[in-house]
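Next up: some structures, all given as structure tokens.
Read-outs: derived from the displayed coordinates by stated rules, not from any lab. Bear in mind the structure is a predicted one, so any value in this text is a computation, not a measurement. Cβ atoms are built from the backbone, for glycine too; each structure is taken alone.
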Structure P
């Protein structure tokens, strides 16, 4: 069973939010994202621009180096206390 079929079995609409349901996008839209940086996402061997921006909260893009560095510093300092 592939990831998409499993997701449909265990998660309503195969997604955590109805607005990202497979029923909302064309059949050739990527179902899973393997990686991301800035506004670019990768699914399998294809790259895409993320025009949906994770439903809006991703204003800095994915894996912003400044934010990642700050978060890692805080984790090193206090563990998972936050």
Structure Q
């Protein structure tokens, strides 16, 4: 199966939850592979980390997302 091309665009505050969910998937995957799994779900952790993510959305000098072209599925993000 061929990989979908990726498109990049500046992120918006509406991307905060999707970025959090992608980060959660990455962190929990790493945790499982290192036998340090996290408890809870992305939604559980969002409740306590939402203020931080909303602040970062406002103050980031740069914030970009990568999406599968044509699908809009988030596959990566970067923020500085």
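Which of P, Q yields 43 for relative contact order in percent (Cα under 8 Å, 6 or more apart), as computed? This figure was derived from Q. For which of P, Q does Kirkwood radius over Cα pairs in Å, calculated from the coordinates, equal 13.7? Answer by label: Q.
Structures P, Q were shown, and distance in nm of label points 7 Å out along Cα→Cβ at positions 39 and 63 at 3.0 was computed from Q.
Given a value of -15000 for helix-only ellipticity at 222 nm (-39500 (n - 2.57) for each DSSP H run of 4 or more, over all residues; to 500), calculated from one of P, Q, which structure does it belong to? Label of the originating structure: Q.
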